[in-house]
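Next up: the structures, one after another.
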Structure I
Amino acid sequence: MKRYRLAAIVFAFMVLAAACGGTESTETTAAGSEPTDTTATVDLNQGSDLTFHMVTHSDDGTFWSVVKKGMEDACTALGVNCVWSPSFNDPSKQVSDIEAAIAAGSDGIGVSLANPEAVVPAATDAVAAGIPVVTINSGVNDYQSIGAITHIGQTEIAAGNGAGLRFNDLGATKVLCAQQEQGNIGLEERCQGLEETFNGEVVTQFVGPDANPEEQINTILATLQADADINAVFGVGPIVAFRAVDACSQAGRDCFIGGVDNSEDVTAAIEGGDINFTIDQQQYLQGYVAIVTLYLNQVNLNTLGGGFPVLTGPGFVDADNVAGIKTLVEAGTR
């Protein structure tokens, strides 16, 4: 029943958000000013003095822009203030942003724990200061130990498990699990989950950051050229999965390709038959439900999850459902 109540709450707020209209996914305030630093304050005050902070390892890419859109829409619907603090995969910046939110007397913090060793102490300090905390995206293994209300996201090993089963059905025999970040426990768990269910062999490799397209393509290409048995690539993000299409083409290899998360490039590649599937963790919900959770905790002492994470995935996008998802990706909500 709790799951149905959560769905009803989220749906109600999504309808309200659609009626009110969202803000642009840019580093601007409601008054139209342009912040000069990398921490963007989105002033959505409609009579409430509550301020929530989202402090994550995010960048400005296709994935996190959707999380930010979810946050903005929830803050608009609820009439609260939001501060979006991306750290661009820099744990030290994420820690300093959490400390700044604590010092500012935040009414609630959403935090990702892609690098738990570095970030957990600061998140624990927030809880100790009496600030409600939820983990989003990364943190399913640590949210209980720090005292967070819940975790909102997908179980990454389960996502990898699903990818392994998909590759089995496709007939793949050896998969390159291509990672775009080093030290991100969530990406490592996706490859681990793949290994658990895939019937063939898995080669896990860091292929370069998303910010360097030539490095990614060339590293995947070199790996394919060095191992003729690899006939599939699992890109554990949307950009690296799309670049695997180019690498396989240059290698003259007819690869099965799977990815994680959506982008306009990925949905177009699925429609064109170049990518077989992508895992959808519905990251819009990670931003939206985090704010709803923190808000309800402040105004009504509600908690969600009952000691378990609130799962937003994994789901799958493939040739059967990509047409409907594509329009939502273009709208910035999937």
Structure II
Amino acid sequence: MANKDVLIQALNYEEPARVPWVPYVGVHGGYLIGKDADEYLNSAELLYQGAMKAIEEYRPDGLPIAFDLQLEAEVLGCDLAWVKDNPPAVKGHVLDKVSLSDLRLPTEGDGRMPLVLKTAERLVQEVGKDIGLMGLVCGPFTLGLHLMGSKIVSKMVKKPDEVLEVMGFCAKVCAEMARMYLDRGIEIIAVVDPMTSTISPKFFDKFVVPSYDPAIEIINKFKAYSLCFVCGNATRIIPNLSRLNMHGFAVDENLDFKYVAEEARKNRKAFAGNLPLTTGLLFGEVEENIQYAEECIEIGKGPGFILAPGCDMPYFCEPENVKAVAGLVHGK
């Protein structure tokens, strides 16, 4: 059985042959090959090398092509601040300078799209039969924040129609990004919408849920798999996530994982999480990370469970900690 097959079993809400394991290797892939994050995210060759090194070291069942939620915002005109040990940050919101009608959907030739898509093509060809490769797209609400800034939240109350218009555009961007990955043979699309943890369940259902539909439609058309990633303390929207028309969702370390498992299983959804990043994989000892992983497995084991870090792994994440978790998984 290929590693990917174990992950697919969980995504189909089946009992996996063993615990599926998906380390979210983003800029940490640069660390693995001795390259700074800014250089790493600007090179198809380095992205490929980092992914291959992560596969060699961490024996994953699934792996993201790239973990950069600023990719779409950059193409749409947002200014980025680059650093050596993290993904870039949005430092300028394009809708402060132009109107929504001035924006156009990203194309495959825009910005850094070509290098990410080239990496996807190469990895599909070389490891796609064994590894569940994941195309990560910036979720509509998080992209809306990139485009508008924090005022998007207050305008949900004051000018809801304006927010719905922006979310409608972001939904199209999300779907187009998914299509680009799917056209290249990527079988799992993760809509990464970390900032949804900052809004109420009511606003999540009104403004966010409909914005996922275009991407879900195209993912289903390709008979691929869909996941929603959230960050922060998203406890209050876990029931909402469990009802999404996706195969499952992923959460970070701030949540009660037992509660997450219970809610996911009410709706037969896959759920991924939630190894601690800072206290565990970054600064913890090997023995502590094995204990964290054992605790997650004890809570989650069964249909739909995927062992994963709480979010994108830090650049300086300790490789021996990650390898220890991999060893535990493959030993069970």
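So distance in nm of label points 7 Å out along Cα→Cβ at positions 147 and 323, computed for just one structure, reads 5.3; which one of I, II is that?
Numbers: I: 5.3; II: 4.5.
Here the read-out was taken from I.
Between structures I, II, where is percent of Cα pairs over 18 Å apart, for residues 139-226 alone highest?
Values: I: 53; II: 40.
Checked I, II; max of percent of Cα pairs over 18 Å apart, for residues 139-226 alone sits with I.
Given a value of 33, 56, 11, 0 for P(r) over Cα pairs in 20 Å bins from 0, in percent, point me to the structure among I, II it was derived from. The structure behind it is I.
The maximum of relative contact order in percent (Cα under 8 Å, 6 or more apart) over structures I, II, that is, the highest value, falls on II. Between structures I, II, the greatest calculated value of FRET efficiency 1/(1 + (r/R0)^6) of positions 187 and 243 (r between Cβ atoms, R0 = 25 Å, to 0.05) is seen in I.
Here, each number is a calculation from the coordinates, and none is a lab measurement. A quick note: this is a predicted structure, and the numbers were derived from the prediction, not measured. Cβ atoms are built from the backbone, for glycine too; each structure is taken alone.
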